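Following this line, the structures themselves.
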Structure I
Amino acid sequence: MQEKYADLLLNECLNINNQPLLISSPIECYKFVQILALKAYQKGVKDIYIDYSDEIIKQLQLKHLNAIELKNSPYWNKKIFDEYAKKDAVFLMLSSYEKRENLDNEKLELVAKVSQLSRPLFKEKQLKNEIGWTIASVATKVWADKLFPNEINNLEKLWKIIYQICLVNTNNPNKEWRKKLEKLNQRCNYMNKKQYNYLKFRNSLGTDIIIQLVDKHIWANGQSLVKNQKIIENMPTEEIFTAPYKYGTNGIVYNSKPLVHNGVLIDDFMLKFENGKVVDFKAKQGYETLKAIIEFDETSNMLGEIALVDYDSNISNLGLIFYETLYDENASCHMALGSAYLECVQKLTDQINHSGNHVDFMFGTSDLEVIGIKDNQEEIIMKNGNFVI
């Protein structure tokens, strides 16, 4: 089954030919990476760089290295991404749950910034859709133990869930994903024709927020066109998303699922916005990490993305909190603090937010109501957490 998953990621997601390829992965998944590398070489790729991460080594570095040493460590300093961005490489980023406890918050904030800011060319090309990239999850024992702590074969169970969510267990995963993406494209087309001025969100958690959208905004999904090649950037994807007007968010939003950022769990939090900026926030768990996200730079306290996802979705219906943003964000409507994606506007504009950071958090619930407002007229887009369009 891992070979089918590798085929899906390389062929349908990255649409790889013979471009250079950078794969980042937890070291625990080296056997899966070997499968990916073999298939890539068979496709004609000549240049493959593997960026392994070892979570135990990372934690040792955080405990024993000083700030300068951490900045120079390849575990955090990702300048190699820029070297491959110069080559117009494609990037496959394999993610998993990271557990970090009893570590220095200042060091965690430092390495988060180093990881983001050490690859400016990659981030620029990524936001402009000038390079192919895909992020996908892989099963690790740490993640399996988090989700199923009392089960003996929990790693095997987690892999099966990944195959189910990513449709790898179907006869033709590529065909199934094309069907799913067509449905998301239809929703994007509907929303792009409507061109709502505002979206209003309310639910029983206390979320009550209005988000102004950019003039002539574009709704997109997890598939983009990069140099005339279709790329699926998130595997899996259930969302459609667009760019808010950076000064146009007002109200309060409460999270509906935990956010794991840089290995730290943030939960039971709320954000209050005025004229686009976070002016107050609270968190029962992970307050300092949430504070670091908001204060990452001058504009990381503003929204760069609003995404709509059916509550009744392939992932949500499993009833699991994955503690992995890629999966949890595709089971819930979500927003992102930080930079907007340029594919969501018709041309470069100062109406959207620009930041060195982009952090998604989930707020969708089974009773979420979403209302579109155009020329002071209101229309229901989502009711009881699901699309009505």
Structure II
Amino acid sequence: MKSQLPADEASAFLDAAIKGELPDERGRFGPFGGRYVPETLVPAFERLEQGVREYLHDADFQREFQRELREWVGRPTALTFAPRLSERWGTEVWLKREDLAHTGAHKINNAIGQALLAKRLGAQRVIAETGAGQHGVASAAACARVGLPCSVYMGAVDMERQAPNVDRMRRLGAEVIAVETGDKTLRAAIDEAMRKWVTDPSGIYYLLGSAVGAHPYPYLVRELQSVIGVEAREQMIEQAGALPDAAFACVGGGSNAIGLFYPMLGDDIELIGVEAGGTGEGLGQNAATLATGTPGVLQGAYTMILQNDDGQVQETHSISAGLDYSGVGPEHALLQATGRVRYVAAGDDDALAALEELCETEGILTALETAHAFAYARRWSQENPRKRILIGNSGRGDKDMPTLTKHPARIRTSASA
């Protein structure tokens, strides 16, 4: 059930979002967001909020952050024209290549930024959660870079299907803690990390990986990830000669999507977020929160969530671990309610087919998360020929090989044809 606002409210909130005036002083993105946390965590969140206000846009912090992005992360990442995909789809296709960033995904932008913030706040250690493993890898690498010990909470189900990233985290010096409670995926990992934070809120820094949770995390993650959209916008003008007609990004919690979309909110660009449609439309068959969810509170924020009629948060399904989440960032909930961003879903089979097509045509193995964006972009292109589109290629698919080996490729290569 999509949440919609009255036209006048939607216009006012969208205008505020474009001007950078959201979240407000209460951490609200219109009706969404806020801070719903246990009393024991209030001091930790207040300390973090104060640190964000003091350091995030401080000139010294930004110099160090930008230096790390340039010299360590490898930014700016490339904007790549996809000629063979363009020919197939009848559309001019451009890819923002976050898969080329250090550790293989957009997650590193946020991880190094928060690790630098943790140092300034005097943290003794860092904890993080991860679903697909990319945020865990990025957190482990960032903590190694700044010299802080790191523990990563990961659902047991995700550990099995993302085994390569588990090994990478350990090799980067992180402790990986299996979460056997709840649905044993991302939501359970976040719950466990929050419980650990309560035990030592002054000594532990919680490095949250997506634009979700209580204020100030949705704002903090958006600010650190907006480098994606800032770069992509400049690169499109320079390389393509114009901004795209439409931009696509996959949406789980929503950090890569908000990073791509936020700098383009004021542009005449159709923005489309693609969620995990899983195997069907019923509760438990997908992770399409914005497409099928209802408003409620999850892990500290009022947002759109997947819940039953009694308000019980439901387990989700997606072939991609990184999209397998029962909620979504509150800013995405607002952007849907204002109508500025359209949120749709792509299923498991469509994502697999899109991944194979990208491999076949452009020699790029994308992440299963990102493949959902490609799947819907292909459909959109067939309905809107001769347009120019931008797809946020949020990560590479090496991590997904344990899953992909269970689904043999259906596209014959030219060598075997």
Structure III
Amino acid sequence: MIGVILRRFGSPLGAVVIEGFLSRLSFGILGFALPLYAHALGMSLAAIGLLLATNVIVSIVLRPAMGALIDRFGVRTSYLAAVALRSLVVLLFVLADAPWQLFAIRALHGVAIALRDPAAITIIAGLGGKATVAQRFAWYQTAKTVAGSSGRFAAGVLLTLTLGSYPAVFAVAAALSALPLGLMIWRLRGPALAELRPPPTQPTETVPPGLRRTVLPYAGLGFLVSGTAYMMANLLPVFAVEYIGLSPAAAGSLYLVSAVVGLSGPLWGWLADHVSNRLVLSLRAVGNIASSVVWLATPTYAGLLVGKVADDVGKAAFSPAWGAVMARLAERDPRRRARIMAWLGSAEDLGEMTGPIVAGLIWSLWGLPAVLMARVLLGIATEVYALRLERRDVLVSPGPQHRRRLTQPP
């Protein structure tokens, strides 16, 4: 048994999971410490919010182009370059002592994310066979979820132990980011990985219109799901402290649920692969709707906790099911596999960025109940949209009889 585990973690897929865990651990530390450091430098809350969104904005803009680079130069080269760049970028935070430097470094961080994420997802989707694709995404997402929560907790401990030394905390984050690089150089190789680099397209060859017509509706689904989910993600602490009157400590305890519920990811991956991918995929919309209704009807600590569980269950279920859909979409044109992943990732990121903005505008105009009601309506609309995609195509819930069809280009 130990030998099997070691072989799995020593495989290319295992290297990707380990890198995902350590990178999200580093990202969790950075995400907790950076806004506090920016505030210590005298930045306003509005400027801090823009700072935190800078890497996402850059990633959205550059990810499609980075996908094309990955298809041209290969996932291994691109992945290694992205991890090396990201580690260097995080290390630069140790030397930053001015707001403009933080913005510049955060923008470079977005470049690294735009290159790394499509490469990682391409490897997970392309290696290991079609029968367990959702399970692979589930293990990957579970590792990232646990690491993200652990990183935020570790950042608080490190700031306490170092007496508020932000450079020391950033140095730890940079070390964690660079730690898997050696493992990736060693294990991210082999014939299966080489097959993920198909013959490159010609520089003058355009993307087939049929491929865009196939992918864009699913990009719209990713945008809707992500935007609806993140309408309350960043506003939940404000809801808990300012609207309900909880203490910051009590509000922070709600996030312990995320790490626990995130461990259910492999179960949802198995269900998506062996029972119904469509059923598991729909749990994200159900989680959005159920959590909003509970928070609207029961604005108490208990209500927040129950709603957070529903929301996190939907998130844990969605990741592997959506990963399976992305993998099947990428099979439509293997020469543009990374580009397809990049398009879908950009749509998700755009939804993640748009959701809180829309929620903030609604809250400022009509109050929190209007935000929750809008989230319920958007959740219903998203589920209706997914049903329409299912009727038009088989990618949402493919059966065995459709396996050969999925590998054929449109």
Read-out helix-only ellipticity at 222 nm (-39500 (n - 2.57) for each DSSP H run of 4 or more, over all residues; to 500), computed value -12000, structure in I, II, III: II
Which of I, II, III leads on distance in nm of label points 7 Å out along Cα→Cβ at positions 138 and 250, largest value: I
Structures I, II, III, by Rg/Rh (Cα atoms, Kirkwood Rh), for residues 170-353 alone: label with the highest value: III
Origin of the derived value 15 (relative contact order in percent (Cα under 8 Å, 6 or more apart); candidates I, II, III): I
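Just so you know, all these numbers are worked out from the coordinates, no wet-lab data involved. A quick note: this is a predicted structure, and the numbers were derived from the prediction, not measured. Cβ atoms are built from the backbone, for glycine too; each structure is taken alone.
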